[in-house]
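Asker: Next up, some structures in structure tokens.
Any read-out appearing in this document is the output of simple, stated calculations on the displayed coordinates, not a laboratory observation. Here the structure is a predicted model, which is why all the values come from computation and not from measurement. Cβ atoms are built from the backbone, for glycine too; each structure is taken alone.
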Structure I
Amino acid sequence: MNLTHFNDKGRARMVDVGDKSQTDRVAVARGYILMAEKTIETVKNGGIKKGDVLSVAQVGGIMGAKKTWDLIPMCHNILIDGADINFTVDSDRIWVEAKVRTTGKTGIEMEALTAVSVACLSIYDMCKAIDKKMIIGDIKLIRKTGGKSDFSLGE
């Protein structure tokens, strides 16, 4: 398997996608932030002094998806057709799932992964005053469609 982000001299390059066809592409990524039950309850009850944690994380995740090209060195600037973030609150963690869609020449996986990462980091930032032991984990691509190959973890 060849790594596409290296030129013939072994140096980094941005892949040329100019000859690729435009296709509808969707990526879904997921991760969580583990926290104390007391922190979960404070989030659910709206007791975090900085504001509504999940609303801020929703906007942060979408903004992260939109800025992926600016954060990850070899990512293309992709026009995002849509991005959505969903949260599932368990007793000890908040699950974050991002679905990002584009019609383009290259994938949208990095945007979905970045959306989850930034949403989790936003939650961390909002809650760190009351819980310094939070852990962000298991951020992964769940599925992608479009382009040369589809992918699914089968979840």
Structure II
Amino acid sequence: MHFQYLIIHCTATPAGRWVSPEDVKRWHTAPIPYGNGWKQVGYSDLILLDGSRHQFVKHNNDLTIDPFEITNGVAGINSISRHLCYVGGLDKTFHKAQDTRTLQQIETMLTIIQEVLTYAPNIKIAGHNQFANKACPSFFVPTWLKQLGIPEHTIEWRNLFR
């Protein structure tokens, strides 16, 4: 399928709480009731608190989402999307959505976005909350992208959930 969206997510974990790639993989792929029971993790890439990047699914960096590249980030559009997730997204009480990205996470997120735009210059970038009734990624992606000077034609402004 043709690559159309880069979707930003969060792990919905408290600010500063360490979450490993193994934790996320277990949450997504462990059998119910211990996980979601999915065959594949929900994200292509995970950005850890220190800004390091864990790639769950290797991509061949082209305009096609091959079957082996499909992850379970947003029901209905996974075959045309890549999903990028940062660790965090909740306040320390675990009750309120909050943009908890560290400076290192923001830098890595921007690096990945710029990397994707080099081979897919016309994709749309959005937050998970624009596709589902969720707070994730705990900030409004279009506003952030505009502030950074990301090309306007790549910013998805619509709320596609409604």
Structure III
Amino acid sequence: MTTINEIPLTTIDGETTTLAEYRDKVLLIVNVASRCGLAPQYEQLEELQRTYGERGFTVLGFPSNQFLQELSTEDAIKEYCSTTWGVTFPMFEKVRLNGKKAHPLYQELTRTPDAAGKAGRVKWNFEKFVITPSGDVHRFRPDVLPDDPAIVSVIEENLP
């Protein structure tokens, strides 16, 4: 059985990797979309990256066009993220979040319930999953901002 750290991932630049590369870090995995009304959350995500990045934390952005709000190419997404929001955190290729063709990472992540106890489908863009170095997964729906105290406390409690 493959663990979440062994699931193959492809970076936005086309390189193959896995979450094992980030094994000792606190991860904030978020499905992003450039044309979404929630795109200003990129600013808060980048602020978290700058605040905690040197302490063992990273944001990992997974673009998705599942809700028809993402740009058509990885190059366009990369340019938008860097020029509009100054994104420095790792970004990955576009993935499907829900359904039979969902990326294996999201098949695994969506088993985790949110604060209301509901697991299952990603509801919208900018849904967040915090994975601790011990492997615990915490799920936050799109309306929970990246700098919400609930997210920040999970990050801070799990930093080395």
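Asker: Thinking of I, II, III, which structure, once distance in nm of label points 7 Å out along Cα→Cβ at positions 60 and 92 is computed, gives back 2.3?
Answerer: Here the read-out was taken from I.
Asker: Here is a follow-up. Consider the structures I, II, III: one of them gives 8.9 for mean count of other Cβ atoms within 10 Å over residues 4-11 as calculated from the coordinates. Say which.
Answerer: I
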